[in-house]
1. Which one of 1, 2 has helix-only ellipticity at 222 nm (-39500 (n - 2.57) for each DSSP H run of 4 or more, over all residues; to 500), as calculated from the coordinates, equal to -10500?
2. Which of 1, 2 yields 16 for relative contact order in percent (Cα under 8 Å, 6 or more apart), as computed?
3. If log10 I(q)/I(0) by the Debye sum over Cα atoms at q = 0.06, 0.07, 0.10, 0.13 Å⁻¹ is computed to be -0.25, -0.33, -0.64, -1.06, which of 1, 2 is the source?
4. Consider the structures 1, 2: one of them gives 1.7 for distance in nm of label points 7 Å out along Cα→Cβ at positions 249 and 281 as calculated from the coordinates. Say which.
5. Among the shown structures 1, 2, from which was the value 106 of volume of the Cα convex hull per residue in Å³, for residues 33-112 alone calculated?
6. For structures 1, 2, calculate FRET efficiency 1/(1 + (r/R0)^6) of positions 145 and 225 (r between Cβ atoms, R0 = 35 Å, to 0.05) and state which one comes out highest.
7. Identify the structure, out of 1, 2, from whose coordinates distance in nm of label points 7 Å out along Cα→Cβ at positions 73 and 289 was calculated to give 0.8.
8. Using FRET efficiency 1/(1 + (r/R0)^6) of positions 9 and 305 (r between Cβ atoms, R0 = 25 Å, to 0.05) for the comparison, can you identify which of 1, 2 gives the largest number?
Structure 1
């Protein structure tokens, strides 16, 4: 259901205020062919009304001839900024970049953040943005979870469906995604609301069962029959099951890259306004599935790169898989039990 420009402008102002935008600061809005026009127009109005110096940088799309999915998170690697020194310089000279295009997992994004520029990604439909405007309570909730991760040396995940998965921790710092950028050099994603980290390289092991009703992204598909992943030495070495497993294997084979099978980020959802069921109400073209990634109590894991967390592994393949009804333990203490978050601020 559409939202009014007034609602979206107000939402932008709330997020920009939380992101500590001040009059006179430079904001660059990064756009491409798939940018939602209402999101862009309302961002322009909100930033200018708050006294910012505003630019728009529109770049041509890339990778459409290589990707088998139209989802912006489905194929990583080169971006419209690759080799574009003038565009990178403009973004590095900005106080805040509003990414309405998707730079995620790109080396250019890292270079921009190192300059102190803040980057906020916002590519979901306007009504999703308005429904999940971030709050200080979201920040508190997510930071509490990242503190738990930082203190832990092992994550264990189990489920009645058969998941028994172990990830040694400590080599990579936790990441907090709460939906706004309140410090120089910070990246975040509106909407979000989850805590994550990366397992120590080549150490994750066990079995992950993607059960009926769990979600594959970018497929944006609810699994209809279990998929069993065998994880050895940090990589999914077997993908077994029925048609859903066949489809996943075939899709991953298109990348022709063994690094695509590596366990990437691991964590859990903490956003009470995100819902597991939302994806079933949307056309696949209309959303990237942030409800699925963020709903409270999921176990979210990924296959693919770890360079976002400070690792060296890059690959064009990136698959996010949120699971329901899991128990997540840090050093033996359950932070999620059967899909319900424990020990968390409201």
Structure 2
């Protein structure tokens, strides 16, 4: 007997209620994007690998371990997108959209990461993505967090989720903090994981994002970035928090929240839950004012976030969400003369 053809490990087929729930989440996200005046955007699933190498950081887990990258027939290094933001900014620059600022873009679709499959973590999964490009006002950070909170409320899962927030400061703050982290972790170099040893002199901030249990214990006593804020950075973060207070959005300051990608500055945030085990992050994002310039464009402020559709769906299932089904209508012809009308 021939082997049955199976889907690739970590890549799931969608049918029935799973498909309907997935569509419901996308439809809800799209409706909310309209309320906040976001335009739709779509970028290719395939990009040149350098789009992500250059922007996510070569010490990030995404680039060093998880990215699907290969050579095409012309010898070009190509990657399946592991996230949306870098591709959106690449498209923003390539299509000359700098003349249309400020610009709010909504996108969704599959992304790919070569990870260990488990509940809430697949190798192909789907993201919804919001980018607010061209605003350096702290209110835009608060507005995009409000949008995320609004989406979670519409999906009826906000009560089980906590907003965690931190600031990574400006370039100057981050440089001072990174040096302090390097000095601190150097004392424990022999006890760090192999990955963290590699990151020590390249980007010690990434060690805070390590999944290794011993690294986590060492990081508990690491310096806090709040002690390295410039007055500008502290003022920016204080304004973001004051706007969240005005909007009645509850939050928890997490001084060790760093996010997993290198392009963040100032605000970083995650919506987290204790209902999904190790996969606690339901939604995450922050400000990335230096990304556009890093990719060869003009300096352009921006803030955004992404959310995994599959994790949102798991949360909704835990809340016993029922997919609304339309009852089928059966028409039964009585007599041959009715059959033509039934066909019509």
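FYI, it's all coordinate maths here, none of it is from the lab. All values reported here derive from a predicted model rather than from experimental measurement. Cβ atoms are built from the backbone, for glycine too; each structure is taken alone.
1. Working through the options, I get structure 2.
2. For relative contact order in percent (Cα under 8 Å, 6 or more apart), the value 16 is produced by structure 1.
3. 2
4. 2
5. Considering all the candidates, the number was obtained from 2.
6. Largest value of FRET efficiency 1/(1 + (r/R0)^6) of positions 145 and 225 (r between Cβ atoms, R0 = 35 Å, to 0.05): 2.
7. Label of the source structure: 1.
8. On the way: 1: 0.10; 2: 0.30.
Evaluating FRET efficiency 1/(1 + (r/R0)^6) of positions 9 and 305 (r between Cβ atoms, R0 = 25 Å, to 0.05) on every structure, the highest lands on 2.
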